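Down below are the structures I want you to see.
Nothing in this text is a laboratory measurement; each read-out follows from the coordinates by a stated rule. Computed from a predicted model, the values in this text were never measured in an experiment. Cβ atoms are built from the backbone, for glycine too; each structure is taken alone.
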Structure 1
Amino acid sequence: MAESLVLFESVINSRWFLRTSIILFMNKIDLFAAKLLKVPLEKFFTDYTGGPDISKAAKYILWRFTQTNRARLHIYPHMTQATDTLN
């Protein structure tokens, strides 16, 4: 997760994307929910206080990604589960 945040920060603040919008896909939300029950998010992010609630955890992670947006680009986030054919 930390590596993804660093990579996203370098992309979103790159001079090559100054006049663009960003679509942020947060994929494998089902796996994230299962892992959240076993490994508390607080273990990695001490300021997170939402417990195992997937909605709160996803919003928190999205917030962490948007905080890297120094360029003030429009970010369009989407939670996805690529293996779910109904999603």
Structure 2
Amino acid sequence: MDKNKKPFFPKDKPKSWVIGITSGLIGILVAGPMMFLGIYIGVGLIKMSGTILFVLCWTVFAVTWVVFVFGFLTGKYRGLKEKEWSEQV
């Protein structure tokens, strides 16, 4: 990998932070428009799929952010160094 190119998943952030941000963005950028498209064109299956995906993504977001905030407040993430994704906390 090019030294100047940054990876999609940051190596200096906890997994709960990365999963929370990713699920929140998927909820907003994929599920939200899918839900509104289903409402706009009147297709219940698309609307229901978008709604379920949105709720699922934001549930994951809420849980991972509770984990992140708890870890942050207890000092678990102090002094994080860049590590590979599989080795990160």
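Quick one: distance in nm of label points 7 Å out along Cα→Cβ at positions 43 and 75 came out at 2.5 when computed from one of 1, 2, so which one is it? Provide the component values of the computation, followed by the final result.
Numbers: 1: 2.5; 2: 5.5.
Source structure for this number: 1.
For which of the structures 1, 2 does the calculation of helix-only ellipticity at 222 nm (-39500 (n - 2.57) for each DSSP H run of 4 or more, over all residues; to 500) return -19500?
Working: 1: -12000; 2: -19500.
The value was obtained from structure 2.
State the single structure among 1, 2 that was used to calculate relative contact order in percent (Cα under 8 Å, 6 or more apart), giving 47.
Values: 1: 47; 2: 41.
Attributed to the structure labelled 1.
Could you tell me which structure in 1, 2 was used to calculate distance in nm of label points 7 Å out along Cα→Cβ at positions 19 and 59 as 1.4? Kindly include the intermediate steps, with their values, before the conclusion.
Details: 1: 3.6; 2: 1.4.
Clearly, the read-out refers to 2.
Check the numbers for mean projected area of the Cα convex hull in nm² across 1, 2 and tell me which is largest.
Going through 1, 2 one by one, mean projected area of the Cα convex hull in nm² peaks for structure 2.
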